[in-house]
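Trainee: As structure tokens, here come the structures.
Laboratory data are not the source of any read-out in this text; all were calculated from the coordinates shown. Since the structure is predicted, the reported quantities are computational estimates derived from the model, not experimental observations. Cβ atoms are built from the backbone, for glycine too; each structure is taken alone.
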Structure P
């Protein structure tokens, strides 16, 4: 019994969906998001509310997954998704080069250029230590944020690196602290 799968998805004004074979495309004011729709799951719309239905209990495993993916697409085309990163370290910074490239200076011997995929916008604060990644596809926003974080993951000894805003790090003691 999927509790998430049974929850209805409210469709705001201006949001439409279309099922084409095994692909669902959700259109809204911010754009269009396409997602895979597995066999055995169908969508029904009543009074501006979308319900996800499954054929039988053998499709219970993907029932909640499909509901979550469709809900994320609806939220993405109405509000959008954002992820915030913060860069900690002396001399560590990021800057925009043109419109589609972010250049990171992270203590390596060379700057790292990260090309942005289409549909993703990055804004950098004036101090060049805080990035905001925005887009309409939740998976793509999270993937870009994870790839940027992996350029210099937070170091547990010095707490330097690229981290998510609000990420709690456990600082380790070095050699001299272990007695």
Structure Q
């Protein structure tokens, strides 16, 4: 089963994506790791990725689509995967080289998400960059829900406001189905 864990930055999607992957014993594929790895390279694309991430700008499709395809080859995906952070726009969704069976849509009030992002203290979590990323999420990424719904992909919404243990019980119930 291929699962996309979906939500705005700071919603807690990575926490739940890792939990689902561990529970199902399938790879957890987080493109944040991929791009942080690539930004360390002293190549032209590494420098470009570093600048974009610092500004809170999404990595353009011409870089992200081939990078994701190459990254995916590193994982044993025959039993399924849990994707976190990819796809982030319609073009990427059209070119994902596997079928998404389920979307777990993690929701959280924006103010809470912003507070969480500021608390984690990553270099790219500045107020300006966070605001930019959330704006891009609303404009480019959130429309993916309609795209996948139109393609009959099952979408389940999970409210991440309660404590993590409560949310994980809901995730456990979801995975039983």
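Trainee: A value of 62, 47, 23 was derived for Cα extents along the principal axes in Å; which structure in P, Q was it taken from?
Mentor: Comparing all candidates, it corresponds to P.
Trainee: For which of the structures P, Q does the calculation of distance in nm of label points 7 Å out along Cα→Cβ at positions 73 and 105 return 4.3?
Mentor: P
Trainee: Oh, and also: Quick one: distance in nm of label points 7 Å out along Cα→Cβ at positions 41 and 65 came out at 0.7 when computed from one of P, Q, so which one is it?
Mentor: It must be structure P, since only it matches.
Trainee: For structures P, Q, which has the highest computed value of FRET efficiency 1/(1 + (r/R0)^6) of positions 49 and 161 (r between Cβ atoms, R0 = 41 Å, to 0.05)?
Mentor: Structure Q comes out on top.
Trainee: From P, Q, which structure was helix-only ellipticity at 222 nm (-39500 (n - 2.57) for each DSSP H run of 4 or more, over all residues; to 500) = -15000 calculated on?
Mentor: Q
Trainee: If percent of Cα pairs over 14 Å apart, for residues 33-88 alone comes out at 56 when worked out from the coordinates, which of P, Q was used?
Mentor: So the calculation was done on Q.
Trainee: Another question about this same structure. Consider the structures P, Q: one of them gives 18 for relative contact order in percent (Cα under 8 Å, 6 or more apart) as calculated from the coordinates. Say which.
Mentor: This figure was derived from P.
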